[in-house]
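The next part holds the structures, each set out as structure tokens.
Where a number appears in this text, it was derived from the coordinates with a stated rule and is not lab data. Since the model is a prediction, treat every value here as computed from it, not as a measurement. Cβ atoms are built from the backbone, for glycine too; each structure is taken alone.
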Structure 1
Amino acid sequence: MTIEWPFLLLLGLLVCAAAGALLTKDLLTSILILSVFGIASTVVFAFLQAVDVAMAEAVIGAGLLTAAFVTALAKTRGAP
């Protein structure tokens with residue numbers, strides 16, 4: 001089995017996104033990078049032909065969690 005270069009590129013993107021989300025000081029930027037991580041992992045799961053897992057990751061990981069984190073951040077920054 002040979003590993004194709006687009007798959008290696010996606011895995012590199014996952015590592016860079018995870019490191020970027022951890023090392024970024026700004027919380028909103030970290031949330032957006034975490035969303036990129038969710039989208040990249042969705043593509044990785046689809047590449048591995050796990051379409052049901054990819055759909056769940058797209059809805060929950062990239063969509064719902066990003067919205068929840070941004071809402072929580074907005075509510076805590078606006079708190080008196």
Structure 2
Amino acid sequence: MSVKKEDQQFEEHFRKLETLSQELQANRVSIDQLVPRMKDALGSIKICKSVLKETRSQLEQIAAEFEELDALATPPE
């Protein structure tokens with residue numbers, strides 16, 4: 001099974017956000033780096049949110065298809 005580009009993007013950007021969070025908590029981000037890093041984080045958040053939204057949509061579609069299959073397999077009473 002191959003990894004889709006969107007999945008790679010999500011993982012990459014999620015790791016960036018985790019790293020930034022850890023650096024902020026440890027006070028390892030200087031004031032000079034703060035604004036550019038937060039702008040970068042905003043871009044990563046938008047990408048992650050978009051991938052999650054698309055994934056949710058696909059899962060809802062798959063769930064609906066499972067429900068249709070279940071309805072076809074259930075004998076009428």
Structure 3
Amino acid sequence: MMKRTTVLLEGEVYDALVKESLEKYRNSKAISKVLNEIVKRTLTSRGRLSKLLHAKKFAYVDEKEFEKFRHELSQSVIER
């Protein structure tokens with residue numbers, strides 16, 4: 001069921017939605033569709049992330065090992 005509401009958007013957010021609407025639906029009147037798709041994707045991703053974070057863990061990494069991994073990952077990103 002669709003609900004009508006008013007959403008106040010920042011200029012750059014509105015412009016991005018119009019751009020995506022034009023690219024995907026070839027008109028700027030599909031902003032609601034684009035916004036719904038983005039919100040649904042975001043909520044679904046959050047749900048998956050939450051399930052992953054709260055799921056039973058099958059491996060153990062101590063804090064020192066994690067910090068080493070994080071440092072190596074940061075270095076590889078900087079080198080790109």
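Quick check for you: by percent of Cα pairs over 22 Å apart, which of 1, 2, 3 is greatest? Provide the component values of the computation, followed by the final result.
Details: 1: 32; 2: 48; 3: 56.
Sorting by percent of Cα pairs over 22 Å apart in descending order puts 3 first.
Here FRET efficiency 1/(1 + (r/R0)^6) of positions 24 and 48 (r between Cβ atoms, R0 = 25 Å, to 0.05) was derived from just one of the structures 1, 2, 3, and that gives 0.60; the source is 3. I have 3.1 for distance in nm of label points 7 Å out along Cα→Cβ at positions 8 and 64, calculated from one of the structures 1, 2, 3. Which structure is it? Of the options listed, only 2 reproduces it.
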